[in-house]
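The next part holds the structures, each set out as structure tokens.
What follows is calculated from the coordinates using simple rules that are stated; it is not laboratory data. What you are looking at is a predicted structure, and each value in this text was computed from that prediction instead of being measured.
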Structure 1
Amino acid sequence: MTLQDLKKAKIVAMKAHDNETVTGLNVVISLLMLQEKSGNGSLTDNDVNAAIKKAVKELKEEREGYEKAGRQSDVDSLTKQIQAVEAYLPKQLNEEEIAAVINTLEDKSVPSVMRHFKANYAGTVDMKLVSEVLKKI
């Protein structure tokens, strides 16, 4: 997934009059454009995935604020935006898949396992979930 792909998806959503998707993609595109201007100029897949995760986190925090304020229409809108943006994240490994990978490793120490997942599964695994699964094994 690249910045250009996200811009094309935004155009498709605009043509379909899907305002929540457009708004959600605008958040991600803005984050990526800021990163592109302040960084080295070229974005990797990991940069795009990190921006999408950051956008989802920001939208969830905003939704929590609206939930506390009792603004249900805004909560519904943000929920749709979150779902639209999450669709662009790569499939995340579940607990069983993480456990299977851990069981194939020779060294099951915490630092070794975390290093392995960070190097080989960046963007496709929640490191907190890896830690929890590792504690169960």
Structure 2
Amino acid sequence: MNDTSTNINSSQASIKKILEQFAINPTHQRYEIACAMLSKPQHLSAEQILLLVNSNGAHVSKATVYNTLNLFVRKGLIKQVIIDPTKIFYDSNTSYHCHYYNEDTGELSDFKSNDMSFNRNPSLPENTVQSGVDVIVRVKNAT
């Protein structure tokens, strides 16, 4: 698995090289979306990315943003974090880590997986192998 966390602070000039490393044709729209997504470690929704890209003068459609983000996920450039079917975030950090989701603010933030422990993994169904574990700890603001 490729880890983009070391590439997050790369200059925009190297974004095209990053796209090429992941076998993604660096079209203008993909480049603009990658610049927005990889500018720093962050969790953004497709709508946030659409606003960010178009506020910088690009003219990218909502469908293009969704299609490009799905391509980036399939190629391993970014990760998709599904809170529920209506709340999907795209994560520029592809290294293994866990998340806090604040139900009051809608904010998704990282925490290190070594801050959490499990006694053992569950028994897997026959003829399967584990491909990953996603941990999302849901929190609310203290009142």
Structure 3
Amino acid sequence: MPENKTRQTTASVAAFIGALPDPDRRADAKALVRLMGKASGEKPKMWGSSIVGFGSYHYVYESGREGDMPLVGFSPRKAATVLYNVAGASRGTLLAALGKHSTGKGCLYIKKLADVELATLNTIVENAVAAMRRKHQK
């Protein structure tokens, strides 16, 4: 079975964010580090080369594939910042009140933080952390 490429690394989160070419994307990433760190109570860690993650959980699929991933995290991509493991826990009114965004299966896509209500985003992330911890308790 192939190895999971997305693993926690020792790379510097500050260096990763500092190297982002777009100053708005850099500012958004710094704000997300503060928001997700406070909501999770965890320090940011790099996962792979481009995901900033908070906390971790272990998963095992029916196929036997298993690994570790961050409870919540984000990646400042070119088209939008992707927030991982946050969309599923807050379907409905919270997402409706968030502002300009799109969603995937468990991801939330935000072009810029100025487009969303930060208090609502904070609640969404707090809910996601709580849901992930409940789901993956040992």
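When helix-only ellipticity at 222 nm (-39500 (n - 2.57) for each DSSP H run of 4 or more, over all residues; to 500) is computed for each of 1, 2, 3, the one that comes out at -25000 is 1. Computed over structures 1, 2, 3, volume of the Cα convex hull per residue in Å³ reaches its largest value in 2.
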